[in-house]
Structure I
Amino acid sequence: MHFPTTSKNCHYCKKHFNSAANVRTHIRKLHKPKFSCPEEDCDFQFIMYSEYKRHYITKHTIEKQYFCPLCDKGYKYEGHCKTHISNCKANTK
């Protein structure tokens, strides 16, 4: 399972703990994973769908769905593409 390991705050409910180990225990007990990666040989589990989706796109796909209309550079995430477009050097031509 993929859980934060160094923070002393739960990033789901913001509760503070004395140690990172206590945070991990809290997350495992209270915020049980609801989404598991369907890929064989991947044991990652996630509480939020958005985390699962980001993991799957980043780790298990190489497809780029968003492209800069100015230079055709491709991105997996729409937000990354939008940021690129606003700074694209081809935009100044």
Structure II
Amino acid sequence: MPSDQSARRFLLVMLIASLLAVGYVAWPIATALLSAAVLAVVLAPVQARLSRWLRGRRAISAGILVLAVVLDLVWSRIRARRAAAAGIPAGGP
């Protein structure tokens, strides 16, 4: 039967290995995860206010916010492409 200390050492090694594996998988999408976390924190009060305005319909308010963010991203991409086609640098005129 393994001793208590060897079992703890094994669990520590497994914990470190699993954290490294999660880091390896999450590294390519770290920027997107950070952006999502920032958006969630920034838009939480807006979602709460919209939910109160919609009489407690949190799913509808969340859907409206998702639609607004997606439309904002699409509109920003369209404006950037138009500016690039017109020869305007990324920083502005």
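Work out which structure the value -10500 belongs to, where helix-only ellipticity at 222 nm (-39500 (n - 2.57) for each DSSP H run of 4 or more, over all residues; to 500) was derived from one of I, II.
Working: I: -10500; II: -29000.
The value was obtained from structure I.
Across the set I, II, Cα Rg over 2.2 N^0.38 Å reaches its highest value in structure II. One of I, II was used to compute FRET efficiency 1/(1 + (r/R0)^6) of positions 65 and 81 (r between Cβ atoms, R0 = 30 Å, to 0.05), and the result was 1.00. Which label is that? The correct label is I.
Since every read-out is calculated from the coordinates, none of them should be taken as a lab result. Please read all numbers here as calculations on a predicted model, not as lab measurements. Cβ atoms are built from the backbone, for glycine too; each structure is taken alone.
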